[in-house]
Structure I
């Protein structure tokens, strides 16, 4: 990656890090204009580093590069505050263009990555009530207990659960909870 950065006029590689913690530390020390992060790091991932960096530098410009193009990975990275996402097997000139775009303040996603992100977002449009019901289900509550807690009928709970399964494209309560947790729609405390 440093070799790619050296190809860009007026760009200089001022530091490199071997992991998420080191990247956060070096960002504080060096205050770079832009960062190029690998999604996977030995002690974490780009998401944790980006989250930490944005706590003290809200204007940080970070492009993430990865060999993974799963919609969930892309979503997590962009939600964390990254300004772009590229695949490692992209042509070097495409990575250079992405770095220039991100440095100029423009978010950068190749069209196929943007499409995966759009698919991810549109498949998780749970209503607030559906999210509430799924959150309660994730605590182990039965349909009857959820109905009592929310003061609605058992048939309404079943109706909402069927909508949730349909929207998440799963066939069971367990699968719905697992996918919703993975996508960050609900959390299990």
Structure II
């Protein structure tokens, strides 16, 4: 099987490149590389999630499958008094996310290598964000949803971006089996933003 961005240790020859972009009104610069997700530019689904997600200042946030960091870094900028934990199975992506946080002056983040949510055992979060690794298969995506539920505080919210053609309906059905409230918070060019709340008091 050929390697892809979900590989833990990608062996693709390095091809570092710089991406200048604007996310939530902030001018940001990212370094990407071969062997990571969406190396050429910020993935459109990630952009839609970033523009839609709601992060309260002071929130404890988890970015699952952070890649080289655009979602988590954007969340950290939205919550300067909070803290964002960014995790990815891909060791190359983890190093890039750390580098990109530093280069964008973002200090309220922690980046960890993690198979699904294994590196955050015992931790709870107010918000979890994910552009899930569709190519890893439905079982992995649903495992992320299940583990996200367990790692959310009461009233915590999971934000998911997924393309309709890549399983948005089945993803929503899985989320509805876990969460109290599941709603479509936005959509753009076939991408759906699903907001799933753990409980509503």
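Nothing in this text is a laboratory measurement; each read-out follows from the coordinates by a stated rule. In this text the structure is predicted, and so the values were computed from the model without any measurement. Cβ atoms are built from the backbone, for glycine too; each structure is taken alone.
Structure summary
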read-out	value
Parent structure of the calculated result 0.9, given that distance in nm of label points 7 Å out along Cα→Cβ at positions 115 and 147 is the read-out and I, II the choices	II
Which entry (I, II) yields the derived value 1, 8, 15, 16, 15, 11, 9, 8, 7, 5, 3, 1, 0, 0 for P(r) over Cα pairs in 5 Å bins from 0, in percent	I
Parent structure of the calculated result 3.2, given that distance in nm of label points 7 Å out along Cα→Cβ at positions 27 and 163 is the read-out and I, II the choices	II
At a computed 0.40 (FRET efficiency 1/(1 + (r/R0)^6) of positions 99 and 131 (r between Cβ atoms, R0 = 35 Å, to 0.05)), which of I, II	I
Among I, II, structure where helix-only ellipticity at 222 nm (-39500 (n - 2.57) for each DSSP H run of 4 or more, over all residues; to 500) as derived comes to -8000	II
Distance in nm of label points 7 Å out along Cα→Cβ at positions 139 and 155 - structure with the largest value, from I, II	II
